Structure P
């Protein structure tokens with residue numbers, strides 16, 4: 001949260017919004033200009049794919065509100081959606097993360113042609129590599145994209161632990 005901006009407290013938020021941690025849904029407890037009635041769905045999906053809820057003229061990302069309601073405090077840094085689905089605000093899908101950890105949990109890039117994270121074509125073979133910090137780690141050339149991906153996945157898990165995403169968001 002930006003310095004100098006007053007954060008709403010947990011009690012104020014829960015007086016306005018009902019959060020179901022099992023299905024990740026937010027509903028207004030009060031009449032709200034953005035909802036037709038009490039019990040109406042709170043917020044809308046923004047241009048980045050996150051649910052954003054406007055309270056007193058200020059937009060809040062729903063996953064931050066979920067964290068506040070569930071834990072009693074605003075997140076220290078970022079909240080990562082474990083399955084990569086930005087609108088899935090079930091508490092089991094949320095975890096605190098640094099920017100680096102959050103970036104490690106990204107899916108396959110749009111310009112990926114192999115279908116596997118960390119794998120690209122090099123001549124007649126498939127290259128496996130991953131970036132760790134500012135270092136690009138070359139993992140070798142392989143005959144198939146599956147073999148290259150296995151090398152990538154093994155190294156990603158070794159270096160990134162629970163934040164290692166070795167597949168796209170569909171697998």
Structure Q
């Protein structure tokens with residue numbers, strides 16, 4: 001790997017991804033809920049297993065805050081992450097580290113004309129030592145699945161918070 005975990009976290013702290021990483025991808029999706037609700041769902045890592053079945057055991061030392069660590073499992077593999085930028089409801093970034101894998105994750109939230117939220121995600125990953133098959137297309141498919149899971153989770157559980165269900169941003 002060309003970038004270290006601390007270097008990847010430095011990128012996340014600047015809201016950037018590694019332009020030289022073996023895998024880079026981005027995606028976007030619109031969610032029928034206010035930005036605060038969508039941001040809060042993603043910032044609460046305990047909700048992540050509801051987004052996608054391959055994510056388990058997600059836990060944090062407390063609410064999302066710059067520098068705060070959290071852990072989770074992806075396909076059974078333990079991942080240690082650290083929040084970098086936490087700007088509710090506009091931007092959330094973090095870095096990931098696991099044996100043989102590092103990543104920078106950048107999420108931007110903006111209001112849509114209909115009052116919902118557009119989530120834009122960009123990630124870079126170097127897992128070439130353990131998973132050389134993870135390229136831009138594989139990472140992109142993972143991001144698309146992840147964003148679809150966030151959308152389904154928020155829209156299913158946000159009846160009181162959705163754009164069409166009445167405003168409740170708490």
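Coordinate-derived values only; no laboratory data. Keep in mind the model is a prediction, meaning the values are calculated, not measured. Cβ atoms are built from the backbone, for glycine too; each structure is taken alone.
Determine which structure produced the value 18.1 for mean count of other Cβ atoms within 10 Å over residues 24-31, calculated from the coordinates; the candidates are P, Q.
Q
Across the set P, Q, FRET efficiency 1/(1 + (r/R0)^6) of positions 8 and 144 (r between Cβ atoms, R0 = 30 Å, to 0.05) reaches its highest value in structure Q. One of P, Q was used to calculate distance in nm of label points 7 Å out along Cα→Cβ at positions 80 and 104, giving 0.6; which? The read-out was computed on structure P.
Source structure of the calculated read-out (semi-axes √(5λ) of the Cα gyration tensor in Å, for residues 96-135 alone, 31, 9, 5) within P, Q: Q.
Once relative contact order in percent (Cα under 8 Å, 6 or more apart) is calculated for every structure in P, Q, which label goes with the largest value?
Sorting by relative contact order in percent (Cα under 8 Å, 6 or more apart) in descending order puts Q first.
Say we calculate Kirkwood radius over Cα pairs in Å for every structure; which of P, Q gives the highest result?
P
Computed over structures P, Q, distance in nm of label points 7 Å out along Cα→Cβ at positions 16 and 40 reaches its largest value in Q.
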